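Please go over the structures that come below.
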Structure P
Amino acid sequence: MVKFPFSQQNNEKIQIPKVSKTGPHTIAEILTPPALEIESNYLRLGDLYVKTYYIISYPRYLTTGWFSPILNIDQTVDVSIFVHPIDSGTALKQLRRKVAQVEAQIMEKEEKGTVRDPILETAYQDLENLRDALQQAREKLFEVGVYIAIYASNLQELTTIEQKVINFLEGRMVYIKPALFQQSEGLQSCIPLNLDLLDVHSTLNSSPVSTIFPFISLDLTSDKGVLYGINRHNNSLIIFDRFSMENGNMVIFAKAGGGKSYFCKLEVLRSLMMGTDIIIIDPEKEYQHLAETVGGSFINISLTSEHHINPFDLPPARIDESPAEVLKSNILNLTGLLRVMLGDLTAEQVGILDRALSETYASRDITPDSDFSKLTPPLMEDLQAVLENMEGGAELADRLYKFTRGTFAGFLNQPTNIDINNRLVVFGIRDLEDELRPIAMYIVLNFIWNIIRAQMKKRILVVDEAWWMMKYPAGADFLFGLVKRCRKYFMGVTTITQDVEDFIRSPQGRPIITNSALQLLLKQSPASIDVVGETFNLTEAEKQLLLESNVGEGIFFAGSKHVAIKIIASYTEDQIITTNPMQMLEIEKAKKDFDQSMA
């Protein structure tokens, strides 16, 4: 730390210390730009071009938030607001004199018989109202100077930003002028030196002055919810309850390594503390450490796993639905699953499957008229047996062989033996072959959906690497249906993907986005930024922000609001949720060392 010597005598010269004993530069020399060029209407400050303005005119009424486009503009802008109080007694004398002048002008026009002047009458009323407010101490008068400095890397960019600022303000009847031949004074007035060198003021009372202050900068802070990150616009906290929106769904887009899973794990950890149940479909076993740390359940789905889910399971019927509706809905879901498993099917084959599924359930006495809550559901091999004995079903039965008696038999042809009565449940499908992943995601989602329908609770369902399902029309349809219907059961779906283009180009991709009240865009690749920009209607500055963002930085959308976000976790949270391979190796080593020391 550098200590500055203070003078004991006013006339003693203070020596600015050097940064180091060997270095030739002082702190002042380091902070000072290499060159300063002053022109009549701009400054060149090193490699930057700077132009300063002052506000000269305001409309009759100023609404709260009129200055927010300037405060939140995606450019480098400095704003200084100087407020000089005016003595109320002096102000009242000046107002009394001004009222007399206006009243005299009105009377003069009346004596001449000319048409009344609405401008004079309005001015008279405003002056009288202001006098009353000042006399009753409800308002005070101030001399207010508002100065704006914009920065750019070249003159063309400076002109572009200038036009944007002018358009913002003139759209609200606020007019500015450049500080011609006073650019140096203007810059000194805008930087934090507390110097009002321009001295261009407007007389305003308390109410319009309050609308200028930057407390209305765009934010997403509420009284309840979880902390998502820091607002990079104004360093405020982004605290938000996703269930306060019209739906609790969220989509997260980012390139590999952009911080998607890190953000999602952080939200999961903080949502658990707020009493929300979490269910996760984990394609890469990234959430296993989190589940083990907080006492959640990790269910591994693979060909050799001891955990099994039978897609023929039927959920118990709700009070407001009949067993026939439950059976019909599950047959439709099974048809979609079989289309993912078997690939393209003709209309005739779909009809055969529909009939075969009904007969397969009937073989276990499960019919629309029966109480199947205590009956054992069939297995995939039962469907194959029905197809083998059905006209036109032999080919479909052959295609099912690998799922019943072949290589994939241990995955789909077993009774359900898992219990998910836990606050956090993670389904890991990393150990499945690529061909089986979309099938597993479909089955797990359907299993989860049956549980959700059976009991309404506040839940979040996380579908990581959703593009695996979006590759198949039946899987995309199922995920879209889940996103649309989950709101009725007090659940929000978080859809995460890094393959942005494939997701958006899917027929169900855009509807999933539009049915998600929350969106998070993290670091994007140049190849996909145009597609993302078009989908989310991003400005060029916002697209550039996503390209240049560091890990864990991006844009957070909540309904019509969106802010630049920086995701920040505490040290303890970071140790639990990190996906950095080096950190994970260090954590694993520390864990092994601890186990050995305890042994």
Structure Q
Amino acid sequence: MSAAQQVLKEIFGFDGFRPGQEAAIEALLAGRHVLTVMPTGSGKSLCFQVPALALGGLTVVVSPLVALMQDQVAALRLAGVAADAINSGNTRADNVAAWRRAAAGETRLLYMAPERLMTERMLEALARLPVRLFAVDEAHCISQWGPSFRPEYEDLCRLRHLFPGVPIAALTATADAITREDIGERLFGGEVESLVLGFDRPNIRLAVEMKRDWKRQCRGVVARHPGQSGIVYCLSRRKTEETAVLLAADGVRALPYHAGMDKEDREAHQNVFMTDPGVVIVATIAFGMGIDKADVRYVLHTDLPGSIEAYYQEIGRAGRDGEAAEAHMLYGLADIRMRRQFIEEEDAGPERRRREHKRLDALLGYCEAPACRRVTLLEYFGERIEPCGNCDVCLDPAERVDGTEDAQKILSAVHGTGERFGAAHLIDVLCGTTTEKVERAGHHRLPAFGAGAGRGKNEWRSLIRQMVATGLLQLDIGGYGGISLTATGRELLQGESVFLYRPDTVPVRQPRPAREAGGRRRQEPEDGPLTGPETALLDALKALRLQLARERGVPAYIVFSDRTLIDMARRKPRTEEQFAEVNGVGAAKLEAFAAPFLAAIESALGGVG
């Protein structure tokens, strides 16, 4: 690993690896395929960038979005790395020049979309070059987009046959167990080393509430964060525009972002959001992948997201600096109907549609969770924690009703039908609905048949979702949506515990105004908070960073991250040697930025150490 550590220090300016990075890099350097699942903001890119430079030759990076490629290439070039992108955002002349540099051996990392990479002409040309590594960024797209929207993602499975002996890295922040298994099979044929870090982001306070007056609720969340950066997600382009106007009328600097806008306007709005303080971007899901802004203080969903994976990835854009942040979601019955409709209208096979419906069920279970929301969220990804004390359910619990008897009816129906049927069939049994399927299976003769006739089907659906959310039932998302008992569920069926649920008719209470990070005490950085003079110095450094970024036409974080500026404000370097010791300052950035930043520090300190 000495070569990798040398690259890490000399190029990227870091003294040590973050959790998970070293294991991924070591595996790739040893020639093994790697699937890395790491939380947003944990440094996934270095997992392939460091071995790319340590291995030499050419590394090909598959990336889904032009903007994502451009940002990563700009960041690498500022670090002194020869990086290029070939994509539709460039002119033909620029793409030809980029290819010639790669063919001449001048380029270390070459970024491409899968559609451009997986052409016979490109694959044949690459076969003549010393390709040492492939990296598939945002690898969840293989599972979620492959079958229909981006078929070339599925075609990436050919790489391991066309380039035998060349390791492939697949990286994502968002993959449940089913998605991880899907990626492993499609891309690697099952021969892959999977590295999964914890999914918990304890600094993000979680809250969900039913829609009542969405405009008032939206304005209330934004008003809790005056002068702070935030992201507001809307389901439609029209609502995006409407919400941006609504917030602007309150004096908020809110900008819309959606696929229907001109490319130039979208890029301008994104650049303002990335470089200026206190900007709120109001966006569809077209915005966000690869966005690395450290000080986003809140993410608000004004509509139900598509799945828990999508929700997790979108809220992961908040609080990347480790400071307290908020993730707030509004949802209503109309959202659920629309999401169901989207799934049915998708150009995909019945098995995929069935799986997406079950994923939506899991998200609804999270929304209706009667106990700690973070426990429910992380259990979905296979991680178990104690109640967090930093979600609306922990901080301000809604009324819960004893539903032990009804839960036992559900558990009895699940057990009696063999633990392999989905919610719709179980509800038919409970309600005493005689369907062909119920009769064919003989389930009309079960004791549970008709035992729940006093409740409506929607009530039973909510109860089942809440029982899945609290770990009494297990949902087979990867198969046919069958529901089975857990050990905890068996205990309840035997009368050894109780089940408290939240009635649909009781709206989720509004969470208390944000004060700190919530019940779970937020850990301060190791060096403690900045002093008053250090905070003033940090403001001056941020102003300089913004100026330098605008001169270069790149987002501010590409010059230096907030973490680097905070370390700079603490260390107060006065010489180039001291500046080189700042976390995140590599050789190229030392040469490019030492003089202006040292001058700014000298000016701010006024000659005082």
Structure R
Amino acid sequence: MALADLFKKKSKGPEITPVFPEEIYRSAVLELKDVIAPSALEVSANYVRLGEKLARTLFVFSFPRILTTNWFSPIINMDKVFDISMFIHPVDTAIILRKMQRKVAEVQSQIHMRQEKGLVRDPILDTAYQDLEDLRDKLQQAQERLFSFGLYITVYGNTVEELDKVEADMKSVLEARLVYIKPALFQQKEGMDSVFPTATDMLKIHNYLNSSPVSSIFPFVSFDLTSNKGILYGINAHNNSLVLFDRFSLENYNSVTFAKAGAGKSYATKLEILRSIMFDADVIVIDPEREYEYLAEATGGRYFNISLTSKHHINPFDLPLPREDESPADVLRSHIINLVGLFRIMLGGLTPEEDSVIDHAITETYASRDITSESDFAKAVPPVMSDLELVVANMEGGESIAQRLRKFTQGTWAGFINQPTNVDINQKFVVFSVRDMEDELRAVAMYIIINYIWSAVRTTLKKRLLIVDEAWWIMKNEDGASFLFGIAKRARKYFLGLATVTQDVTDFLSSPYGKPLITNSSIQILLRQAPASIDILKETFNLTDEEKFLLLESDVGEGIFFAGLKHVAIKILASYTEDQLITSDPAQLLAIKKAKQDFAQSTSTTPQ
């Protein structure tokens, strides 16, 4: 008896065949095709409706006599949503040579007939004959291959009018290059099947092209910043390629990053730090908001908190050691000039007379410690602020300066800089935090730290990256901005890349050194911007209207990446592990902190 008969029940009514539970289960299972399939599909003469989206497939039906390299890149780089499919079918050379022999004879016959009739020479026939002979020679010598080539493009839109506009834009670009396209009328379903990544050519609308023209249609020629070496900055929003770049391969190694608060500038900076360390670069950070502390701890770096009550001190009178190609006199003179700039910031400006007094007083202060241009700076014990105050107080015209210096030597700010240096930056990753420094002194602290770093950089040649976060603090003062600009101009000589990061674009660019800093930075990163500052950025970076709106409407971590003469829209992405190390999201930080506490509690609890 058959198995099905066992489940048939005889009765007065019709036979009942039970449904197996497995069939009920399968009917309710959600498969992948159910998830990705659109809610509806409608095929029309010149478009296909996929749910709420419309799609139209276009095909190329005519090519010019000559195709130049990268002629297709304007289409690939269009800021539109579309798919491209290329089908390249090799053609048997022996078969095509026989066909070309007949075609050559046919064209040659037409030329002779015109000559016999005494007609004027036809340049079209002459060109065709030359092209055929040239191609036949190359095919015969295996220098070229012939291919049957199909090129299909599917564009997407919300309305038919939007599809028409995209089609018109593509036609205008291609027809300028004598390449002609048209929609696959009454074959839209076949066109869409041909563009889907199934390698199925349903349209079969081909043109014969030899190797050279086919190679000119190479699709991966979009605007990119992918180099052979470097770190991953993000994803190219135009074509999803990788933005790989090495800042140390450019004419200078500097960068600027502009973004509004919460746009992801610190996230992007920390991601670059993490990846730069892996490529043997030392990184030093000026951290105004204590955002880099956890990253420094996780990577084995050093973290220094600079404040009025901090145990870490930097003596601005520390002298840099001259290199073999530098004169000690020039080093001392340059350092004194930097110190004068520091005192202009500390004392709220100096008159010309006071400027002269402080310059002379600094020289005398070094001389009081037997430090001159002939001294060995490595063995010298540098003076401190109290020594300068004592010298200034005994100079004519220095009483007022000494009085103003007293708050840095005896007053509430005495513990800040009136101490010998006790920090060491001989580490792969070093962070100086100025978050706990009073706002009035923050610009002073940043100047002193940068000057100390600059002295160390000049002493030892090594690949380094100096990051000044919230650089507008130091740019607010002209002397600070001038000092930062001077480092930017000279950094390349010492294998240093200066990265300035700021959210206050207006303050940065209102400085006379703002634009020069940008022009001396080979890399510029613009993330989401506030409407109040977008116009000044548009003028500074020569942005188009589309790029302007991109910066206004971009999500966190999205913007425009400039490197040299190229720029692309970029999306900055991190791996899960990188994200856990560099995130600045308060909710995420609290979750990480709680997870640490739970883990510590679980490990400290012994089982009963």
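Throughout, read-outs are computed from the coordinates displayed, never taken from laboratory work. The shown structure was predicted, so the numbers you read here are calculated from the model rather than taken from an experiment. Cβ atoms are built from the backbone, for glycine too; each structure is taken alone.
Here are the numbers:
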item: Structure from which 35.6, 128 was derived, Rg and Dmax of the Cα atoms in Å, options P, Q, R; result: R
item: If FRET efficiency 1/(1 + (r/R0)^6) of positions 463 and 591 (r between Cβ atoms, R0 = 35 Å, to 0.05) is computed and equals 0.05, the structure in P, Q, R; result: Q
item: If mean count of other Cβ atoms within 10 Å over residues 63-70 is computed and equals 20.9, the structure in P, Q, R; result: Q
